[in-house]
Structure I
Amino acid sequence: MDGEMMLAKIKSKLSGFVFAARNLSAARRLVKITSEEVDGLLFRGYSSSDVEAITKIYQQLNEGAAFSWMLRSLYSHIGRRCLLVVEQRDAVGTSKIVGMNMYYLNQRDIKENTIHEGFIGVLPEMGGRGIATKMRQTAINNFKLAGFSGISSRISLNNTASLMSAKKIGFQPVEEYQEPSTGEKRYYMICKF
C-alpha cells in the first residue's frame, strides 16, 4: 500500500470516529422514540435485536451497501432515539421488520439545528401503504420534542416515491446538486417545524 492510500484510509477512519463521537454526544438531547401501532404495524425505536433485519433491509434497498460495523456500533447506543423501525405483526405473533428510517447529525445540521435523515426504506412488497410518510411524521414529532428546528434529507430526483412522501410531509428542496460519486442529480431538502 502506498503512502497516499494509507493516508486516505487513516483519514476515513478518523472521520468515522469524529462522526460517531458527534452523534453519541448529540444523542443525549434526544428522547426515546415513542412506539405506536397503526394498522398492524408497530412504529418504534431500534433495539439491538433488530440488527440482522436492519442490515438486510439496508443492503437490499441501498444497492448492496453494507450496514458497517461503525453504524452497527453507533446505533447500538443511539438507535432507540434516532433509528425508527417498522415491525409488521401477524395474528399468531410472528413479526418482521418491513421498514427503517435512520437519522444522524452532520456538521451542517449542527449549524442549522436540524437532524439528518440518512436513509429511509420500506420493503417493496409493503410499498404504497404510506409507511414512509408515517415514519417521517413519527420522526418529526420525536425530534420536535428534542428542540430541533427541522429535518434535512438528500433525495435523488429519480426517486419519485421518496420525493412524494417527503413533500407530502412538508420537505422542501433548498438545493439541487449533482452527486460527485455517481453523477446523479439530487435535492437537499429541509422540513422545518
Structure II
Amino acid sequence: MNELRQYIKTYFGVTNEDMDSISHLFKENTLQKGEFFTEKDNYCHQLSFVRSGYLRIFSETEHKEVTQWISTQGYFVTDLSSLIFNTPSRFNIQALTDCNLYSIEKSDYLNLGEHVSKWDKLEKLFIAKCFVTLENRVFNHLSKSAEERYLDLFAENPALFNQIPLQYLASMLGMTPETLSRIRKKKIS
C-alpha cells in the first residue's frame, strides 16, 4: 500500500489524515495473465492503482484491434467513462502479465467526499492530470513522426519493449508493426 500512498501524497498533496481515509478504501487484489479487468460493453465498477504488472486497454474495430494504452506500475487503470457516467465500457482491459492492484469500488469512490473534506479539489486535480495526459498523447500523435513517438515512449518506459508484444506497442503508437520494426532496427544499428 506504500506505493499508492506515496503516489497520492506526491501528486495531490493530501494530509496524513486524508491519506488514511482514502487508502483504507483500496483493497489489494490480483489478476492473472490473460484475465480481464473489464470487458467492452460491461460496466466498470472499480478504479485500480497498478502495483505491478501490465494491463492492455484495447478495443476492436471492424478492421483491426487498437491498443489505446498499456497501463504499468505506478499508474491508475479504469474505464473512466463507464466508472463515472455508468455507461458500458468502451474498452477491454486485460492483464498482459500477472498483476497486483490496489482497487477501490465505484460506490466507495463516489463517496470519498464524505471521508475527505477536500475531495472535490483532489478529484478535479486527478481528472485534470488524466486530461493533460490525453492532450499530450493527442498532440504527439498529430505533431510528431512515428520515430519521435517511438523515442518518447522508449525514453519514458524502456521496459515495455522487453515485456509487451511489439504489435501492441505499435498500435498504441499509431503505426504498423513493420514500421516499428524498421525504427527499432535503425536505432539499434
If you work out relative contact order in percent (Cα under 8 Å, 6 or more apart) for I, II, which one comes out largest? II
Of the structures labelled I, II, one was used to calculate mean count of other Cβ atoms within 10 Å over residues 33-40, giving 16.0. Name it. II
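Give the label, chosen from I, II, of the structure having the highest value of distance in nm of label points 7 Å out along Cα→Cβ at positions 81 and 169. Can you show the working numbers first?
On the way: I: 2.0; II: 2.8.
The structure with the largest value is II.
Any read-out appearing in this document is the output of simple, stated calculations on the displayed coordinates, not a laboratory observation. Since this is a predicted model, take the numbers as computed values, not measurements. Cβ atoms are built from the backbone, for glycine too; each structure is taken alone.
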